[in-house]
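What follows is a set of structures to go through.
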Structure I
Amino acid sequence: MENPIPPKLENQICFPLYVISKEMIGLYRPLLEKLDITYSQYLVLMVLWEKDGLTVNQIGEKLFLDSGTITPLLKRLEAKKYISRQRKTCDERSVEIFLTKNGQDLKIQACEIPLKMKEKLNLTDEELEDLKILVDKLFLKLLK
């Protein structure tokens, strides 16, 4: 190959996605600090708010996290008394995760977060919808 052209940062889609991810998590940080949770813990809680009683593996699958990453998150949430872990009676190798009363109450407090994030982003409903559609499309293509 003669005179290969090195890639330019400004031409890459990966770089703005990387920065956007970091910045978005940074925008969540002050909102989540009020709830005494991290962004990763927030993701776990959102999964459980949708469907309580999932196994560790099911939560990991939904969040694309392995057990080595999800287990410490769950231990910290349990220490904060937001969840409880229970071994399944039919298969003791499998652990189910349940929200505690504190974890359920946190859901009510977290309801304001999406609206506050929308205000911080200062995008119209249509822009947010278009962005979500495009991001979901990219997400699905990357999973193939």
Structure II
Amino acid sequence: MIASLNNHFTRLTDRPDFGKLILRLTFGLLMLFHGVFKLQHGVGWIADMLEQQGLPGFIAYGAYIGELVVPVMIIIGLLTRPAGFIYAFNLLVATWLVHSNDVFTLSRVGAWTLETEALYFLGGIIIMLMGAGRYAVIRNPSYR
């Protein structure tokens, strides 16, 4: 009985390409909010943090790529795997700059302080590993 119900449910829900679309839209759209914030407020504060770490401040402009260009690429399905890699790398850099002291801390409710950052990072990794799927604006599979 349970196996039969599970098989029926599996037949109804076995839609990996639709799942990839939802994944891409979710992580792409959520990251765009961060990118729009950078457009409105600039990346000077990121440049300051980079310079405090002994790195050149112009690297901060990479936030525009990682938080505006790459999410749009992920949403439309353009070079999705490399975009997922850049997305994840962007998260590592952002976490290192802003939350490096929080790696071994918990929030007031007992959650890992970096769980949101980890979720975004792993979302980028999953997108990189799974690719765009069938539902993409880009029709040529060589560019998905």
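Bear in mind these aren't lab numbers, they're just calculated from the coordinates by the rules spelled out. Just so it is clear, the model here is predicted, and its values are computed rather than measured. Cβ atoms are built from the backbone, for glycine too; each structure is taken alone.
Have a look at I, II and say which one yields 3.6 for distance in nm of label points 7 Å out along Cα→Cβ at positions 4 and 28, as calculated.
Computing distance in nm of label points 7 Å out along Cα→Cβ at positions 4 and 28 on every structure in I, II gives 3.6 only for I.
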Re Rg and Dmax of the Cα atoms in Å: value 18.8, 65 computed from one entry in I, II; matching entry is structure I
Matching 3.2 (distance in nm of label points 7 Å out along Cα→Cβ at positions 36 and 100, computed) against labels I, II points to structure II
Computing mean count of other Cβ atoms within 10 Å over residues 52-59 for each of I, II, the value 16.0 comes from structure I
Computing relative contact order in percent (Cα under 8 Å, 6 or more apart) for each of I, II, the value 19 comes from structure I
The highest value of distance in nm of label points 7 Å out along Cα→Cβ at positions 44 and 132 among the shown structures I, II is in II
